[in-house]
Structure I
């Protein structure tokens, strides 16, 4: 079935093309009867050629957009993969940090414990040796029959000072040990 336009419609279509460059588009062009009208035949052929050119440009744009979409999809997948790897690396780094902090804390506690043991040993040696020396001098004075009044008072004061200092040292060490606990505030 072919469509034959009336003279007014034909004139309006040709005028619209000539003045504004607008033509009919789509499958209707295949149905226009342009027999015995070379001007209308030229109109239809140019319109079909123009429509094919526009369709070709649209197809190129569509292909370009699809290609860009594929590139964007691949880039998004790569970004997600890298983000996932970064997150895993961050988790591993945090775990390693926690492990290192625990190891450092354990090493510090071992070092502190060793230092405390050394301090206690030295303090006990000083206290015991001073006590033994003072007691020895006091006993020697008694056996030798010398005046023991001054040495007795010195011996009594010395033992009192040594016992007080030993308790002070032990209290200080226990305080340091208690304060160095990470959960010391929880005990209060």
Structure II
């Protein structure tokens, strides 16, 4: 039985959304396609009607993760006072909630150590998604030119993702909170007027 094209696209999007959360929560190697498809009440064989490989799904899932993070940022920015958007983004990124929920958070903090192990073609797709993300976020950073703002954004996001990763590695909740607070204070002082 053939399904309408829109249903196939909707199913593909469901798979990408679920994979996005699973990869961020469990890592690239921690997700078995059969398990993922089973959780969606889909067959393992049906996966190949939508994707050529797990690597292709990984690249699309990471790109989707960046979209999710941007949507969260957009929601936070709308609620921020004028001029306070960047501060809100920093506070949201370096929060205990974000730290405790890698499956719904930044793909850089969740997957950066794994991405280099993927084939170049996969990394190129992820790089494109990351560049789009950086371009959008850099709009909130100080700098005389777009190039300056993007450079500042690279510094900010690499530092924040590193701080978040470090905070996730420690078992002691107070230490985790100290790492996040120190990073928040540092980046707010460095980048917010």
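Bear in mind that the values in this text are calculations on the coordinates, not laboratory data. Since the structure is predicted, the reported quantities are computational estimates derived from the model, not experimental observations. Cβ atoms are built from the backbone, for glycine too; each structure is taken alone.
Please state which of the structures I, II yields 15.1 when distance in nm of label points 7 Å out along Cα→Cβ at positions 40 and 144 is computed from it.
I
Supply the structure label, taken from I, II, corresponding to percent of Cα pairs over 18 Å apart, for residues 48-111 alone with the calculated value 68.
I
Of the structures labelled I, II, which one yields 19.1 when mean count of other Cβ atoms within 10 Å over residues 64-71 is computed from its coordinates?
Attributed to the structure labelled II.
Match the computed value -23000 of helix-only ellipticity at 222 nm (-39500 (n - 2.57) for each DSSP H run of 4 or more, over all residues; to 500) to one of the structures I, II, and report its label.
Traced to structure II.
Out of I, II, which has the highest value for relative contact order in percent (Cα under 8 Å, 6 or more apart)?
Going through I, II one by one, relative contact order in percent (Cα under 8 Å, 6 or more apart) peaks for structure II.
Using Kirkwood radius over Cα pairs in Å as the calculated read-out, with 28.0 as its value, let me know the right label among I, II.
Structure of origin is I.
For which of I, II does distance in nm of label points 7 Å out along Cα→Cβ at positions 72 and 168, calculated from the coordinates, equal 7.9?
The correct label is I.
Figure out for me which of the structures I, II the number 11.5 belongs to, where mean count of other Cβ atoms within 10 Å over residues 16-23 was derived from the coordinates.
Computing mean count of other Cβ atoms within 10 Å over residues 16-23 on every structure in I, II gives 11.5 only for I.
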